[in-house]
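Derivation of every value follows stated rules applied to the coordinates shown; laboratory data play no part. Quick caveat, the model's predicted, so the values are computed rather than measured. Cβ atoms are built from the backbone, for glycine too; each structure is taken alone.
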Structure P
Amino acid sequence: MNKPIGPYTPVMRAGDLLFVSGQIGIIETVSDSGPVTGTLAEGGFGAQVAQALSNFQAQVEANGATLDQVVKTNVFLTDMGNFAAMNEIYCDAFGDHRPARSCVAVAALPIGALFEMEGVVHLG
């Protein structure tokens, strides 16, 4: 799992709920001097969405849950023209499970990301 790029906790538990902080399409690359974080997935919007969803899933699973337990997501796009492409990748990740979701356009995201997603998971 990637380290946060800011002063926040990636996941917080409150009772039966997990709050997963915003995940962008960061990948970890390894160099001779060790892991380096902060590199966006290559391949444009689709690659960033797929990586962000993978990062989100990794956070959920590291806390003993599955994507089927996600009850709410918030999706942030820098271009609403990418909404349909995002939906296709999002639906592939969640399968038949459809959490409640908001989707908003934003002016910019950290390190030039094109997509970000946060969510709430019910553990009960």
Structure Q
Amino acid sequence: MELKETDAFYYKQNEPIRTCFLALRSLILAQHEAISETVKYGMPCFCIQKKPMIYLWKDKVSDEPYLLFVHGQLMTHPKLESGTRAKMKIFRVNPSSDLPKGLLEELLQKAISIQQTHLKK
């Protein structure tokens, strides 16, 4: 049996990144019943009403996983980085440590709120 494209992405990753990505996936999907998952640009993309909200990816140099918030410019938190991006911000995750679940849930809820506001326009 062939894996779905969304599942295949995760199982191609090496440990501990695979486990980290799978934990992030579960955490994101648990935040709201309207969140769906697809693959865009070769990476997992979490959407509401088919509009991208969050991507999962990893740094090309450090191989460190991160969440990419599509409307990051509307989010403020000292752990969010914009780098050279005009709109999006990232949140880096250490794959060898426990996830900062409370902080991630706070950021995810903010992203959901922003996404829902944009969908109403």
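Quick rundown of the values:
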| item | result |
| --- | --- |
| Which of P, Q yields 0.7 [distance in nm of label points 7 Å out along Cα→Cβ at positions 24 and 40, calculated] | P |
| Label whose coordinates, when mean count of other Cβ atoms within 10 Å over residues 72-79 is calculated, return 17.9 (choices P, Q) | P |
| Relative contact order in percent (Cα under 8 Å, 6 or more apart) - highest-scoring structure of P, Q | P |
| Ranking P, Q by distance in nm of label points 7 Å out along Cα→Cβ at positions 64 and 96, the structure that comes out highest | P |
| Which of P, Q yields -8000 [helix-only ellipticity at 222 nm (-39500 (n - 2.57) for each DSSP H run of 4 or more, over all residues; to 500), calculated] | P |
| FRET efficiency 1/(1 + (r/R0)^6) of positions 8 and 104 (r between Cβ atoms, R0 = 25 Å, to 0.05) - highest-scoring structure of P, Q | P |
